[in-house]
Structure I
Amino acid sequence: MSGWLLEPVYWNWLLLSVVLMAIEALAPGFFFLWMGVAALLVGLVVTVLPELAWTYQVLLFAVLSVGSIIAWQLWLRRHPTRTEDPLLNRRGHQYIGRLFTLDAPAVNGHGKIRVDDTTWKVLVERDCPAGTRLRIVGVDGVMLKGTIEES
């Protein structure tokens, strides 16, 4: 196998594995980790089958990379990460159920409310004047959905 950086050939795969896992450590995202695992597995296969053609090695690496990433995604869907604050990065959802006052009149079903130091656009079922109390009942993209609270 001329052209390989290191001999025996499996060292190339083991080195690639270390490099990919180091990239994962520097820029985490669970993408390079699984490619590193695939390179490690190819290195182990090449250790046992040193005469395996390079084309089959690359094909095996590709299949194992894609397979391990898909397997991780499937496992993660079945076993979601549990957290003490599931709405941490879903700020709009944190406001569902709370009451707010319209800052400006709602026109054509769109108004604005002030939440702490941020102004949010809010969808309302009908036009209403500034000062109307709204209960937030949902989120639509970056806009809150509110219903008018009758007093």
Structure II
Amino acid sequence: MKNNLDEMQELQLLKIEHNGCWLAFWLLLISMAVQSFAYGRIDIRTLAGEWIIFMILSIYLAVACVRKGIWDRRIPMNLKSNLIASAFAAICIGIFNAIVIYMHYRKPFGTLAAVLIISAITFVVCLAILTFLMKITEKKRAEMDAEPSDVDDVKK
């Protein structure tokens, strides 16, 4: 079909779609957190729809960016950034789980032990995934930056 938009309108539409995508991403995450707090526990039956959509959106964004050799607009692609992001994820997941677990069981020491284990696992898994994606993105970026004759030599 014919595109009826000029370049400025196309750019504005892309910005609107970009903002809408991230709005949906964060609102889904907030919605799942609020539902978990409301029930005092994580209930798969009530969160399944949002979780499936959230994960599909997350995986799509990650795969699409890696395939295009894009890491982030502002965050550098290095181990330090991955460590900071992993620590941030571990802290957020830890706080979230501390609230949910404590609301459900009311045992401070058990909650602390569970939160430390969950946070450590979150940190390690997040760091591993980010490092893996960083390596793939670096490789893709190198392929895209290579001269055409370099690409032929690499494939041989």
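The numbers here are math on the coordinates, done by the rules we state, and not lab data. Since we're looking at a predicted model, the values are computed, not measured. Cβ atoms are built from the backbone, for glycine too; each structure is taken alone.
Observations on the structure shown:
- With relative contact order in percent (Cα under 8 Å, 6 or more apart) derived as 25, matching label from I, II: II
- Which of I, II yields 7.0 [distance in nm of label points 7 Å out along Cα→Cβ at positions 12 and 132, calculated]: I
- Which of I, II yields 1.0 [distance in nm of label points 7 Å out along Cα→Cβ at positions 36 and 68, calculated]: I
- Structure responsible for -29500, with helix-only ellipticity at 222 nm (-39500 (n - 2.57) for each DSSP H run of 4 or more, over all residues; to 500) calculated and labels I, II on offer: II
- Origin of the value 7.8, where mean count of other Cβ atoms within 10 Å over residues 76-83 was derived from one of I, II: I
- Among I, II, which structure scores highest (criterion: distance in nm of label points 7 Å out along Cα→Cβ at positions 84 and 116): II
- For distance in nm of label points 7 Å out along Cα→Cβ at positions 28 and 140 computed as 3.7, the structure of I, II it came from: I
- Given 2.4 for distance in nm of label points 7 Å out along Cα→Cβ at positions 44 and 92, calculated: source structure among I, II: II
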